[in-house]
Structure 1
Amino acid sequence: MDLIAILSGFGVGAIIGMTGVGGGSLMTPLLLTVFKLNPAVAIGTDLFFAAITKTSGSIAHYRQGNVDRRIVTLLLLGSIPASVATLALMHLTGITKGWASALTFSLGIALLLTAVTVAFKQFWHPLGLRLERWIPESRKPALTVLCGLILGVLVSLSSIGAGALGATLILLLYPRIESRRLVGTDIAHAVPLTLVAGIGHATLGHVEWPLLAALLIGSIPGIWIGAQLTRKMPERLVRSLLCVSLVTAGLKVIY
């Protein structure tokens, strides 16, 4: 099982390296189907996996000046309180059958939403430019906090959303942001959010620590090799395969 976990971590890491997305979106279904974890434990384990694997990327982007600290701060003002409130409610009520169903359903919806954001990646920037005519600058801070709140709840319930969905929401509100700053800002927001949500799930006993360690061992070389393969693999092919995987996993989780 350790070898399978290391290979699984390597595969997901390679996809992260090639596309920049797909870590949580593929890891959680993998934990459910291959390792037979219950939804809550799969989500908690994946949150720590995401926080650890994205930390080095976040530091690198920050050093290179690719992080818009204002946007990150506004997102965190919404996402951290939302995550804490969601997890506090879990603590107060206990993980009932209702929570288990909510976690599973949220996971399925998050997978399908991620598939849509990845599939129609080229449409979000033009849409953001159109929305710019209707959204005055004075309203953007409040809307950014609202987006953070939505992400905080979604990530806490499904472990998915801090990557592709977060980047899409940023792009819709700030369509003139440079690509490198979009990626850096998204990752910089994802790390503290997934870490806070992961700690919350850990206090509920929702982290499989030995399995997490094996997954991380595989993911580190996987991310590096995936980044090298980016130049050789057609992006459209990689993203198409990723979308098919996300839709399949999402429908399987829901039904």
Structure 2
Amino acid sequence: MALVELDYRSQALGYHEELVIILPDTDPAPKYPVLWLFHGANEDCTEWLRDTSIERYAKKRGLAVICPSISNGHGMDMVHGMKYWTMLSEELPAAMHFMFPCLSEKREDNFTAGASMGGYVAYKLALNYPEKFAAAGAFAGALDIVEIVRLFNKELGERNPFENAFGQAEDIAGTNNDIIDLAGKLVSEGKDVPRLWSMVGEQDFGVDQVRGAVRKFREKGVALDDFYEMGIHSFDLWDRYVERFFDWLGLPKL
């Protein structure tokens, strides 16, 4: 596997942003499937490399993995901050496919996943572009973002990270940032919804939020496979589920 550390110039952000790419180094036949993988809050593009064996797992599947740094932007064109959504949804895919033509652009070969904050970003990207992504996975994902923002804006006061990214909860509800509502709209419109996967530890501080989000998805007719195990908000637990996620995606071992 090749490990590429890239200093990427984003016009949307107005500066260079870092990302890491795990790339198979064998001849693709025909092209490599791609996992777009997002870190959690207060971390960067190296989080998954530092805290999991993602490179070893990807090697077994011939899978390319792209991990961009998104700061604490929650994949948003922030109310007070940078245009991470424009960068992630428009600039980055175009740049990656231009620089690495070995990456497949087929829907059935493209997946998203993320931890905590990154789980929300993964769902948001896949559900906003269901024609481009076949599935999304969340490891203790911040899935009920409307309730999360409502809670933290109340507890933390003004200009906290959630308000900087989203504004108020009322600003999110019913928009393309409200992933539960968005998934429900796809179902009601008869569109092909990406497969959704979620796992969280039973002792995770966010387990009730995740359970509530899963219930709300299902109430809107959205299929979602969810998994629970003893554990806290930690890669000690999540790392054990990466290969299970790959199995769930249907990625064969080489």
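Every number here is computed from the coordinates shown, using simple stated rules; none is lab data. Keep in mind it's a predicted model, so treat the numbers as computed, not measured. Cβ atoms are built from the backbone, for glycine too; each structure is taken alone.
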* Structure fact -> Value 3.8, calculated as distance in nm of label points 7 Å out along Cα→Cβ at positions 26 and 226 from one of 1, 2, is from structure 2
* Structure fact -> Rg/Rh (Cα atoms, Kirkwood Rh), for residues 58-137 alone: greatest across 1, 2 for structure 1
* Asked: Of the structures labelled 1, 2, which one yields -28000 when helix-only ellipticity at 222 nm (-39500 (n - 2.57) for each DSSP H run of 4 or more, over all residues; to 500) is computed from its coordinates?
  -> 1
* Asked: Thinking of 1, 2, which structure, once relative contact order in percent (Cα under 8 Å, 6 or more apart) is computed, gives back 17?
  -> 2
* To do: Output the label of whichever structure in 1, 2 has the greatest value of mean count of other Cβ atoms within 10 Å over residues 122-129.
  => 2
